[in-house]
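Values in this text are rule-based calculations from the coordinates and carry no lab data. Computed from a predicted model, the values in this text were never measured in an experiment. Cβ atoms are built from the backbone, for glycine too; each structure is taken alone.
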Structure 1
Amino acid sequence: MVATPVLILPGLLEDADAFQHQVEGLRESAVCRVADLTRADTIGELARQALGQAPEGRFALAGHSMGGYVALEIMRQAPQRIDRLALLNTHARADSPEAAENRRRLMALAIGKDAFLKQQRAIIARIDSRPHLGKIACPTLVIAARQDALMPLELLEELAHGIPQATLGIVEDSGHMASIEQPGKMTDLLRAWLQG
């Protein structure tokens, strides 16, 4: 039986290469596509563009890091399209003032890097999604990496506890890029999510 098609939303400065193992590893059970999230500077518009790149009808949605912020926005814009949700190395909070200021400092050094600048503007302006988590009604997998310094386990636990049907998976011996650092473990978790 072929599973629901999957749309993967990459993180900051990521593209399909970051999820090559998952796309190939899930090929027998699901068609996977990786969205382009480089063409807008708001999370809302990135979500609309991602929906335009999505398979027809209902689909499974997986978002990594910044892609998780976009996935949460898609859950507000078009929850009826999402069969199941996976949130990878991400969280639901808005940027703190300190984090936003750090991003602005990086942006000042990135002249001519249009995709990076757009993505950073979108991240800085995103809302706090925690008040909306309780409305997510589809089966949800939250994946944390034990050694992720950018998205600590506590933030992923908070995310999982906020979503009614969420389960938390933890990838050991990995930092923020679990799809590359522990590709087999990430693919196994996503395969079980699709089949569950």
Structure 2
Amino acid sequence: MMPRRECLSEIAALRGDSLVVAVYSAAFDWIEICPHPLNFFAVGVMGQGSSAALGFAIGLPNRKIIVLDGDGSLLMNLGSLVTIGGVAPENLVHFLFQNNCYEVNGKHPIPDADRISFTGLAQAAGYRTVADFTGLDTFRTQLPAFMDAPGPAFATLHVDPGPDRELDYSLLHSAAAREALQRALQEP
């Protein structure tokens, strides 16, 4: 298992001008690690991060779209994998942080965590590039090539749940964050 924040730091170093869609626990870590006007936070709509990322990938075909998803969140909308595989946006990179629990809801375990293969589901759904990472050194080494591979790309990152903490949703839902994203999307 890897620390989620360290995985996010590696992704942040390679994000460039990508639009990043982050959900729940990953979103709270991401806003601290990589504040940026091209961050979109899909919280309050559990399971919809991958669908929002698909919409951005279709609407912004010349920009890489990165989604930072959670296993509990994706379980709420597994159909998005099939839709993404069918549309096959080359600019979509989907990271799934598998910590085997619904972290923001009290760390309740997800069903069959020891048997499910999210990478296998993504591959069966039609993602062009898939990977599964359990060690930080391997992730660090292979991340640049993965990020440049033809999309849609999907990687399961096996991570430890984060520490308990108070969650300030106002940071993610602020009018200033929405306005910054809108301005950044209008720039050439």
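In this comparison of 1, 2, the computed figure 28.0 for mean count of other Cβ atoms within 10 Å over residues 61-68 is attributed to 1. Looking across 1, 2, the calculation of distance in nm of label points 7 Å out along Cα→Cβ at positions 21 and 157 that yields 1.7 traces back to 2.
Taking relative contact order in percent (Cα under 8 Å, 6 or more apart) as the criterion, the largest value within structures 1, 2 is that of 2.
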